[in-house]
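These are the structures in question, set out in turn.
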Structure P
Amino acid sequence: MKNKYRNTDSSIKAGDLILTEQPFAYVLSSKEKGFRCDNCLEKGKVLKCSGCQFVHYCGRSCQRDAWNDHKWECSNLKRIAPKVIPDGARMLAKIINRLKRSDGNSYRAFYSATSFRMWKDLMSHYSDLKADKKRMDHFTSLCVVLYEFLKDISLPNTVELMGIYGRMVINSFTLLDTDMNSIGTGIYLACSIVDHSCNPNAVATFDGKTISIRAIQDMPCLDWNQIRISYIDLMKSPYDRQTELLKSYYFLCQCDRCMGKCFRCAY
């Protein structure tokens, strides 16, 4: 399914759909295992993959659709059973596999007729990660799992692997169901063009693993340099929002909403 995007020369009304995209890589949350299809993420009756007995599908159609992405991990999941691979390690493994395939590094995710994002365009915040003990401990633990899980795949060197990890944790979207419950994690290259604001003019929503960006304000035209969504819970206090942004994304928001409060807060 190709990305769908809005023409940049047309005016935008609140509620207008401006971009839809399928994930570059994604994982269904382990807490949803056995309750949702690993391909379409729909909740309902699902059956285990006969090979690995780990992933679940709602039917043959989804199983066939997912096979190209699942076939490499199927034997590995079967080999390490009954051990269960953590969601973060599985996501990292999926990204590595995607990059090793022919289209991984060359795949272009278009957000307009002429503009696109590639994997290399995502920010890794490499230096910030190296100074972040909690993230480095997490990275180390994932590497231990990967070396066992992907024994038959030549892994990138440590520097490259850390760059992949950084792009994953900084650019991941939390997949939400209709009740706003977290059901998984996904990487969306085109949507990564959209920066954060605590006073956003657009919002990201999900239908299964499909992400949609919709305007929540009228705009004279679609200027991607001006489109903003929120990465965090906007109901939090200004201090808590800035703390979370700095901890998770390594920046402070400088929107009007935050700067108006900023001088009364001790950051």
Structure Q
Amino acid sequence: MATAPRYRIESITTSFQSGNPDARFSVRWNGKGFYIKISPTKFIDSPEMTQKYMIYLKVLKSGEEVIGDIYDTDIYKWVMAPFKPLLVELAPPPACNPKDIKITLDEHQFPEFVVFELDIIDEKLCPRRVVAETSPVRPSFVSFFDDFLDDLETWTAFYDPAGIVPSFQDPEDALFKPPSKVLIDHCETECFFKPCNSGVQTKHELETYKMIHAAGLDSRLNLCHLYGIVMDEYDFILGVLLTHIHNRGCPLSTKIAPEEPGDPPPEVRQR
């Protein structure tokens, strides 16, 4: 029996401008990145499909899971259906034993990629591959001035994503899931990888961790520890490395306010 592909739709990008009906789907399939652009300018003699797409676009822009009788999952199936044969061909499952799958954070953040566009001709969905030298998606555009980076070097460490290994209970999850637990220092130290989505927020957090470090609180109290900052080769900040909390499958909130039946025991909550 063939192994089912491991994939997820990572993001859907639409325009805030009402006059821009384009959309882009970012898909992670068996470890590779696939970026699917849909634009009505590529629809030819397809009024029914154009109308369907515009209705779907309204659902996507709303952020709701369902509007009327249209679910977001219906849209995902509609988009993915014509591309699946191509994705199966371009990103087959790894040849190794699934238990031996291992990638670096660099490979996850900057995967091999393929760009597609969806043409619709005479109401028929026609996927088309587009030649692209650079990926249309980057994990982060956050950067800091040199003086701030120089100060960071005086009290914390910088890590290359190529030396960081995502860790999953099921190794196959590395092919499509975003990492949270990662291993650093030759896989000897567990950390929580927090992606950097906002320069302002990240800078504020780093300034807070600096004050905690300067006061020596992170070594005396059971506080979250900053192990370092993940930076790519272009000096963009990908994220920060923090203390990894073993929650044994329990929500983190139960460690903070354990009041419900079935919450983990005190020795787990106090870690």
Structure R
Amino acid sequence: MVPKTTVYCYITGNFANWEQPQKEMTFVTEDEDGKYYTYTVPNVDAQLLQFKFASGPSWAYEQTQSTNFYYLDNGGANNEVNVVCTGFKAIYDPVNVGDITVNITSYPVGTDSIYLMGSFGSGWGLDNAIPAVKNEDGTFTAVIQNVADVEFKCWNRKDWDYEECQADGSNLPENRKAKFKDTSVVNITVARWKKMVAGVESIKLDNAMTIVDQKITVSGVQSAVNIYNINGQLLQSFKGKGDFSSRVLPLGVYILQVDNERVKVIVE
């Protein structure tokens, strides 16, 4: 038995190698206590059977009971088992399911790629990462398909070390969240990456640039100069024409943006 609010019921378990709950159960009946569904597991040793329920075809809809169900504890005659599922993390309803478009409208300078990882697909994992496409206006867009509720974060690479973080380098307070029934388009800003691979090595700087005494000097500036650390955090900014000289910088790698050009520089 499952709660009366259940629209669909799915099952998974050791008989399915604990894959996402994709096996839909058959509705039987309902009463004042709840709804009843059935499913026949073929070719399995009933004494070893373990399983869980979900209200939809994803772990996002799995039962709230943390422990698995066992035939050994609940089995009856003719290899039948009757159990009670008291609730689900979310109720799947096709009316509230669709594609959510995520637009990354602002991100650290030097970012050349963005990936989304989250509760979609078979869950948090590098293999399920969704690559965002860079648009002509410089923004990135990724589409999370066929979800109702989703949690996610952004990465600069398909590598856990390249996770997004807050501007001060600390973790995001929680995962990003979206619900299809609330909005199908989400616009977000990435403040910083914990680690970053900047795609600026191949860009040649036209202006004359020197580094002396841990200061960067640029000649012939036309509009602006920005200096970022390797994580894309702005350290110093200048607007105007002429020559620019930075303050003394700690030893390390920086991204120097002069007018509309960028280059990676090393202060050593």
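Values in this text are rule-based calculations from the coordinates and carry no lab data. Quick caveat: nothing in here was measured; it's all calculated off a predicted structure. Cβ atoms are built from the backbone, for glycine too; each structure is taken alone.
Worth a mention:
- Test item: Kirkwood radius over Cα pairs in Å calculated as 21.5, pick one of P, Q, R: Q
- When distance in nm of label points 7 Å out along Cα→Cβ at positions 111 and 239 is computed across structures P, Q, R, the figure 3.3 traces back to P.
- For the structures shown (P, Q, R), distance in nm of label points 7 Å out along Cα→Cβ at positions 15 and 63 is largest in P.
- When FRET efficiency 1/(1 + (r/R0)^6) of positions 31 and 47 (r between Cβ atoms, R0 = 35 Å, to 0.05) is calculated for each of structures P, Q, R, structure P gives the greatest result.
- Of the structures P, Q, R, the one that -7500 was derived from, the read-out being helix-only ellipticity at 222 nm (-39500 (n - 2.57) for each DSSP H run of 4 or more, over all residues; to 500): Q
- Structure responsible for 16, with relative contact order in percent (Cα under 8 Å, 6 or more apart) calculated and labels P, Q, R on offer: Q
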